[in-house]
Structure 1
Amino acid sequence: NLGSMAYIHEIKRELLFMRRLIWPQRDALSILVRDPIPEIQDETRVYLRDCQDHVMRIIDLVETYREIGSDLMDLQLSSMGNRTNEIMRVLTVIATIFMPLTFIVGVYGMNFDPKASPWNMPEIEWKYGYPIVWSVMIGIAVWMLLFFKRKGWLGKYSFVGELPKQNPDDRIAPPEPPLK
């Protein structure tokens, strides 16, 4: 739903903010580790290298989480698109079933007098004309329903439910949390 998309978007925004905060730390630590500064002792330089590694890990984690957020938003949008497509499919089938019935009703609604000409709907004066027209219309509707059912165009599709089951051993391990 839209609430979850807004939540994912908010998390992505916070991750971007976090990345912008951490990136300058990486640059500053790179300069302190790389450049020979006489005031920095060797023990401190080892500590700074360790800090630089931690900052790089955090940046990698933030990037990974941003990509996961983008993938989640894509999945949500795809799911919404699939639902819309399913609704459109059902509406199209319903409209297609009623199209020939509307044509038949339109033809017999023209009120041509059969007494004026033998070509003007002689079936209007038939004893069983009305039940025959209803039978033809019901027959067409049933035939079309069966045709659509046989083609697989009727019925409920669940796109998310049809995903293959994943073996827990095949999953990708989550990234390691940053060290304290």
Structure 2
Amino acid sequence: MSNGGVLRIDLTLDENNLEDGARKLLYLVRPEWNQEEINFKVFTSGISNKVVAGFRPEAKSDIVLIRIYGKNLDLLIDHETEIQTFAILHQSSQAGCGAKLYARYNNGLCYEYLPGVILDPKTVREERIYKLIIKEMIKMHSIKPQDGAVTSPCLFRLMDRWLSILPETFEGKEKQKR
């Protein structure tokens, strides 16, 4: 265990065989679950990651999400910082701004499902909703790491990183022109 009790598992999941890999992870993360009774739901709306939920029919409120990183996603995302962010957002019981991270494995994360509602351009403009968003953003940005670590904005560091991986030229005149 490391990173505040997060289990580190030496396992690489095959995105073409999600259930088998998810079952292996759940055996370690939820050893009390009967492996024969676990149900899975694969989420298909992601752009780069694959996500599968594991749950038991009799306890649908206890859902574990298993995320498999997309190919070359590490070029865009600093996974170590992502894990630290999970810990900071979850650590403060009064804040309750993030899911509990159960485990990390070679090509992904395993974490708590938090129920919610997907907002769309219409609902996000509703006064009741945008005021809740403001309240939660203030709460989230007020959290200080319990270990006293100094945090700093990452926007410009990330933009520099992303710009550094962009090609300077593209093949084909039409593509270069765009």
Structure 3
Amino acid sequence: MGSLTDKVSQYVAADTYTQLTIDGKPYRVTPLEYADPIKWFNNQAKGIGEYIKVDMVTGNANLVDLKTPIKYSDSEYFNRDVKRHLRLKYPTKIFKTPSFEVDDEGNPFYVATVYQKQFGLAVPRPVSVIILDATNGETKEYSLADVPEWVDRVYPAEETIEQINYNGKYKDGFWNAMISKKT
């Protein structure tokens, strides 16, 4: 980004990268974010016109131009903030941090996994996915069986690890996990 002088003062790369498979090759993608609230105020009408795509094999990073700029992102304020927009549209759904993804044509989206609370101490289980079009704010909820093929991250890694740890810890039952010292 340092060589792109017209962008470097206005935007920064987001801290989170999502791993995707595009045409059978592994990539990481991240959206650009407004550098600060003043940059947001000056640029929010036109949106964010690019995202970063990193080839995980070669390490080459490309700034990908979008036909339609991103209007809904984590660096937006008010009702165009991704989490706020989703919360207003789906007030009763349980979801955590949405991940940035691009479809096979390079269009930007945010994917939020929806969870259902389980009884007692059980880890919530995924039941559906909400996909937010980052260019216009349109959303659609899909059951896990109907998620579009291009979506790569339905089950976040942290959630999968939590499920595995929970299963291992409580495999002999709650009370045995609390009292017994089996290893």
helix-only ellipticity at 222 nm (-39500 (n - 2.57) for each DSSP H run of 4 or more, over all residues; to 500), calculated, reads -25500; among 1, 2, 3 the input was structure 1
A value of 18.5 was derived for mean count of other Cβ atoms within 10 Å over residues 61-68; which structure in 1, 2, 3 was it taken from?
2
Thinking of 1, 2, 3, which structure, once relative contact order in percent (Cα under 8 Å, 6 or more apart) is computed, gives back 14?
3
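Read the figures in this text as sums done on the coordinates, not as results from a lab. In this text the structure is predicted, and so the values were computed from the model without any measurement. Cβ atoms are built from the backbone, for glycine too; each structure is taken alone.
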